[in-house]
Structure 1
Amino acid sequence: MSEQHNQQSANTSPETLTPPPRSLRLWPAAAILALQFFVQWGYSRFATTNIQSGIELGVIPLVGAILLSIWWLAASRTRWLDRVLGYVLFLAAIAGVVYTQENISYGAMLLTYAVPTITTGIVVLLLVTTWLRWPIRRWLLVVYIIGCCAMHMAMRFESIGGNLAPEVSWRWNPSRIERSGAMARSETHGTAALPEQVTPEDYPAFRGPARDGCLTGTKFSTNWSTPPHEVWRREIGPGWSSFIAIGDYLFTQEQRGPDEVVTCYRAATGEEVWTNKVAALFDDDMGLGPRATPTFDQGKLYTQGATGFLQCLDAATGNTVWKRDLKEDAGCKTPGYGFAGSPLLVGDLVVVFTCGPEGKGAIAYKRATGDVAWLSGHKTSTYSSPQLVHIGDLPQILMNGQWGLQSLNSETGAPLWEHAWNTKTYPIGTQPVVLENTFLIGSTGSTGSRLIKAEKNGDQWVATQEFATKTFRPYFNNSVAHKGYCYGYDDQRIACISMKTGQRQWEGDKCGGQLLLIADMDVLLILTEKGLVVLLKAVPERCTEVARFQALKGKTWNHPIIAHGKLFVRNSEEAACFQLN
């Protein structure tokens, strides 16, 4: 009896007394991942605003990561030690991505790529290695997480796109500031042989002669089965300034190393003629360099730098006639997004926004001397530009910003009328769409748009709201009015609405970017955020694409221009010219 008992005891090892390990419970993880991808697909397909894009890129992957963490810690069936150590490794990888960037906010933006890459890879790796023993699978997970962390730590945040997606580069490649510095050695001091008078074929200001994004007297073939002929292409310094064109010359602003540079190019060849530099550098999440487009008149060029330097230059030579600092003159600081408004010329004055304190929201300088003529306007945030309008015989300057819409007397700066709104979305970045004495203003997110009508009642000006709509939410992409309709952007999607009712007529694809109306052709020319040039019919019946071609590479927020039969486009990396037949 004793011998039999001893024999049974000898045959019973510790391993046989330990219950076999249960297999991993993977179906909840697979279900969470599938649901995450489905919801993200829905947002990418139907979302319109940048806020919804932020949910798609950041919030949904974060929620998925939280649910997968709960599954891993509470229902995965792995050993508790593996659960704890695995979760600690995941958190360490996330911290490594965040804290190795230039600042924490940049690292947090990179998580929009790092988190879904890590969580998706973990689930997929577990699903495809079910035939392997757990110790091997565990070490594969460790290697994968460390590898993902290392890959994302090797990335450098550059800027964000219109849909809030981070743009990145590898750390071993030159940064955007280093790339712009490589151009700083180029300093030219030629002379531009400018015409005595601006012609209808010139493009002297931001968004065209009337600053409304509308061109008349321009026609060209829309048969782009063979894309327009490329005349020239060249590297250009970072910046969101657009071109203006006078005769055979182009003017713009760019960043070159530590300097903001106003540049003159030959329109026929892209050859640099002269440069004027100011020691100033502005860099934020949106990108590097100056934002505002120069303005030309009577041989002078007026430029607004991102840090507040306003200059009057001799357009032929680039020599400085006078220079002012908005921060000193208006008692303000550089806005978080930089000074972005393009100078407006009215009579013998040049007017710009200051984003300054109450009573100093806009400032006018005497064009001849640079002396301050007046300060006026409510305190407001904006990267819109002053807009000149005429109601009856009275020229007025419109200020569109966070406060709302204001009208100022162009000669004295005295307030004429106003429409308070105090929008919550930050900041306002579009021009009012003008149709006679009505003005369409709006903002992204849940703000929408309003049509404001201004009339004079006796001696008093009155501003009334004609309609409001939530279906047209402009972000920083400008719109145009044409035959009673507004064509522009419902945040990222091109759209058309009635200027009488606010009713949306149609909505197109998500493309971002900026547009020009070719009025005599009933055509919109769009330069998308991805550098595509697209032609759409400017008709209210439906969204109809006519033609397209790839013009630029890289993020493109700069406005396109057409002058003397040529299309000129640029972004923060390159510029190009195309012949329009």
Structure 2
Amino acid sequence: MKPQYSDRALLQRIARETRAYWPHVFGIFLLSLLSAPVALLAPMPLKIIIDNLIGGRPLPGWIQAAAPGAARSPGMLLICATALIILVTLLTYLQGSGTWLLQTCAGEGMVLDFRAKLFAHVQRLSLAYHDARGTADSTYRIEHDAQSLQFLTVNGVIPLIASVWTLAGLIYVTARMDAMVALVAIGISPLLFLFTHVFRGRLRRRWKGVRQLESSANAVVQEVLSSMRLVKSFGREDHEHTRFVRRSTRRMRELLRVSFLQGAFDVLIGITIGAGSAATLYIGVLHVRAGALSLGELTLLMAYVVQLFEPLKAISRKLAELQGALASAERAFALLDEKTEITDRPQARAAARVRGDVRFENVSFGYDPARPVLRGVSFEAPAGVRVGIQGPSGSGKSTLVAALTRLYDVTGGAIFIDGVDVRDYRLADLRNQFAIVLQDSVLFSCSIAENIAYGRPCATPAEIVRAARLANAHEFIMNLPKGYDTLCGERGLQLSGGERQRLSLARAFLKDAPILILDEPTSAMDAATEVLVMEAIERLMRGRTTFLIGHRLNTLDCCDLRLELRCGEISAIKMPSALSVA
């Protein structure tokens, strides 16, 4: 599972994606730099108490200059030392709170922007991509992998740079106090970076595997929750539970492998730093016995060494921890790099409202080039004609109308509307010419009024009510608890199939597009509901070029032109003599 992108390439892309938040990141960086002087000040009160208050040694010149009264009495010196402790604590918490506030503001903002960009891109991807990949993995990348930007930028790189800055300051101060101790402390650094280099690639590959297995387990949850009626109807709860546990167990095992690998890395880092600490303590005690250091200076020196090893440990661990975030960033950018197949051509034509003349000219299409779904389909439908499409399942009926709306681009031939190739229209303008009513009516978890106005959000309440009346939906809507403000629930499952279908028809009435596509609009309905739906469909089809897909022949009785598809080819055409076929 070799990474697609190098660490450098990923960090460059992350820098570009977060450009708008660079001022915030710079502020976080400046606040992080304050950790170095605060860290240097932290052990100073203890050194003052041991050497100057208890040991009687003279105060350093900078302390006498900062607090002239400190040398006058032991009580004043003790007050100054305790005041310094309070000051350092206050500075530590102020620096931490300011950093946290900026990190939250910048981190959440950049994740929101990146998620929005990923979501917009996923919507632009072709149906062929979604059909092949499904939705669960894309959802996981948008919801979870996108968070890697926050971790890498705010919680990763900035603390890493701050640790390097703190390390440099501590090495400088330690070297001024005892060069030999500083040299020992620096001497373990190559070992730490060697361990980091060895473990980094392995951790990156393991984390990528964990992310993929997490996505796979989430896919089971999403599939089951979206198909709960079917699962319960077939009594398959235990089967789905087993399937989820099986995939989650695989993810847990992979995560345990990562944990063991991370644990081995931490042990090596700990042993190396422990050996360095022991060596510096040994050398420091020798220097105290030789008179080169005082006891207070040794205490201060050891405090600095402990703090010096913390940035070294943080740098090593952070470089290892970043591999999980880099694996997530790689997955997010891989989604963003998926090519959008259905796009506007250069200088695509605008279209306000077409007449609705449709012509298929030797059209071929296949999801897999070796297995075409449509083969040489040719026919012509003048504006206002009702075209009935029949044929067995898998014959290409839905694919034919999907190609008309450019949900897929044909692989051979061309489709024309008003004499213009559909690929020459601007995509948004082209799709604005269609109103679509599907077999499985799609409603969103918002109000009935918002669902009807989905294709025309600026519609007035009066226009929405008129569309509902034309669709024979107004009466049942008014019987609902909140009328047009009633929430449909997820996927509209709180309504019956016939009610959902009439809302879909109302949506089509309101959009008032010149071309209408009806895909099995009356399937699985009782006789009374079908009568209401067919009345509404008859009104909806008037004056519009209509493509009506149906299995039952009586559904197509109202059509002027009837196409019969077999294995992706037109096997029969029935039409009045007034119509012509290419």
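Taken together, the values in this text are just the output of simple stated rules run on the coordinates, not laboratory data. A quick note: this is a predicted structure, and the numbers were derived from the prediction, not measured. Cβ atoms are built from the backbone, for glycine too; each structure is taken alone.
Each of 1, 2 could give distance in nm of label points 7 Å out along Cα→Cβ at positions 430 and 534, but the derived value 3.5 comes from 2.
Taking distance in nm of label points 7 Å out along Cα→Cβ at positions 190 and 334 from the coordinates of each of 1, 2, which one would give 3.7? Among 1, 2, the structure yielding 3.7 for distance in nm of label points 7 Å out along Cα→Cβ at positions 190 and 334 is 2.
Here semi-axes √(5λ) of the Cα gyration tensor in Å, for residues 30-237 alone was calculated and came to 55, 21, 16; which of the structures 1, 2 was it taken from? Going label by label, the one that fits is 2.
Source structure of the calculated read-out (helix-only ellipticity at 222 nm (-39500 (n - 2.57) for each DSSP H run of 4 or more, over all residues; to 500), -7000) within 1, 2: 1. Each of 1, 2 could give mean count of other Cβ atoms within 10 Å over residues 134-141, but the derived value 13.9 comes from 1. Ranked by distance in nm of label points 7 Å out along Cα→Cβ at positions 518 and 550, structures 1, 2 are topped by 1, which has the highest value.
Here distance in nm of label points 7 Å out along Cα→Cβ at positions 286 and 342 is compared for structures 1, 2. The highest value is that of 2. Here relative contact order in percent (Cα under 8 Å, 6 or more apart) has been calculated and equals 15, so which of 1, 2 was it run on? Of the structures listed, the value fits 2. Looking at FRET efficiency 1/(1 + (r/R0)^6) of positions 214 and 326 (r between Cβ atoms, R0 = 30 Å, to 0.05) for structures 1, 2, the greatest value goes to 2. When mean projected area of the Cα convex hull in nm² is computed for each of 1, 2, the one that comes out at 36.9 is 2.
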